[in-house]
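The following blocks contain the structures, represented as structure tokens.
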Structure I
Amino acid sequence: MSTLIPCDYWNGTQTVELGIPWITPESIHYLDNFFLANKDVTVLEFGAGGSTLYFAKKAKYVLSFETLWPWYLKIKEIVFTQYPNVDLHFVESIDQIVKIIGDKKFNLSLVDICNISRPDLCKLSLPHLQPGSLLVLDNYSADYCDGMDPIFLNMQQKPFDDSHWAGSGTKIFHT
């Protein structure tokens, strides 16, 4: 079943209330199909919010990281009372993330976070993704994503561009 997305979705004001990621609509439909085709999906998420709630409803397990304290508190209030399959952490450094991830493996990683290098998080994600997994990068052509091309050199990629989006849109990479 496809996720219903409001026509003014791009402004991002109701993603938590709607329980949908703040990524391009077409990339959400792509993820809907991924979840339909794959059972027991585990998710590694950098940047909590509506995406956390979306993944919580569709995935077996979600390990989520957030770097903005007020936003973490808002999402924590929802997640800890309604979604036992979500492990949400407030972090301030990539070193904290590395310790928490350990040797866990995932089927999907979303990189859409503030205050920690997105290229570094993509590099960190790759060894934790099982074959056939997806890495989702939002705002993929924004300045804070510079240096990403060598990371994904040999990976199949699908861009979901949207004129409303900062950094062109969302890009999904296949491992």
Structure II
Amino acid sequence: MKTKIDGVLIVEGSSDVSYLSSFLETTYFITNGLDISKDKIAFLKEASKVNKLIVFTDPDEAGETIKNKLINEIQGICVAFLKGNSRKSYKKHGVAEAKKEDILEALKDHITDKEIFREKYNLVSLISLSENPQKVKDIIIQKYHLISGNNKSLENQLNILKITKEEVWKLIEATSTK
């Protein structure tokens, strides 16, 4: 059984998500390293209104830079610290290389037993019912202040914002009738 984390775990890369999701159940937001655009900051500010945000970056200079930028930009953001010597491999020292027990220790204040909000939207099916799928996708992005991306990325962002499938469907229906 996976350990549930209450909040959105902000990590640097997809390798972090691949490793962490093997034993943690939560929602993830990937910064893609130091690439934290104004759009990402705006999205995370919006997400902080409905979710606890937890910065969990690598214990290195890049991780510190990301953490500090997010702390300065987003009020009330949480930080989980990974000890610098906590790793399975001595070649790298990031989150993806850390020992499971050290990660759980770093995140202990955010462990929960409540259900994690997770909708299965299948945006491809939903927007394909429209006469103009790209227009509908653009409206969803604009309405919920999402960061442009593929459908999987948009679905993850909708989950972070706790937008239900019914809300998305109502927006699509309203768009289709115009």
Structure III
Amino acid sequence: MTLSWLPNAITITRMVVTVPLLWLLSTNNFLPAFWLALVAGFSDGADGYLARRYQWSSALGGVLDPIADKLFISVCYVGLWWSGHLPGWLVALVFGRDMVIVVGGFFWWRLNGAFEAAPSLVSKFNTAVQIGLVACVLADLAVQPLPANFLTAMMLATALLTATSGVDYVVRYGLRARREHGSKR
């Protein structure tokens, strides 16, 4: 028996820990939430490293990993909003962008069939900044207070990148759908 199942097991574990993480955030237990989020973040890097390093990548892992990432971000944003540490407009923007992408994917599928999603550089940077904001807010609450101006700047940067990433998806995939749909006529 090989250890090729290990990256998927790590990813599934990351999904499972979102339940206690949400509870910790919603009950203002920020220090254990900080450490749990930190472990989840490192596990994301670990499963990817193992999958690439030992060629343990799988179709299941390709589906589960982005779901686990989105679940982690969603739980953190909802938990930090619920506890009053992230503004509702920012959480709505993050979820709104994701809904636009899901609805766009559905319409793509209806018009053109299956497609291979390829996150852009701006989308990857957006995800990193969204996670960075969570890390900063949790560090501020659990470890060491950060300057309020810094946290405000992080929130504004997150909002700007989230909106930019959403527009980027709409434009890129809209143009691609137009080309592919037009070529089928």
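Read the figures in this text as sums done on the coordinates, not as results from a lab. This structure is a prediction, so every number in the text was calculated from the model and none was measured.
Suppose helix-only ellipticity at 222 nm (-39500 (n - 2.57) for each DSSP H run of 4 or more, over all residues; to 500) works out to -28500; of I, II, III, which structure was it derived from?
Among I, II, III, the structure yielding -28500 for helix-only ellipticity at 222 nm (-39500 (n - 2.57) for each DSSP H run of 4 or more, over all residues; to 500) is III.
Given a computed value of 26 for relative contact order in percent (Cα under 8 Å, 6 or more apart), which structure among I, II, III does it belong to?
III
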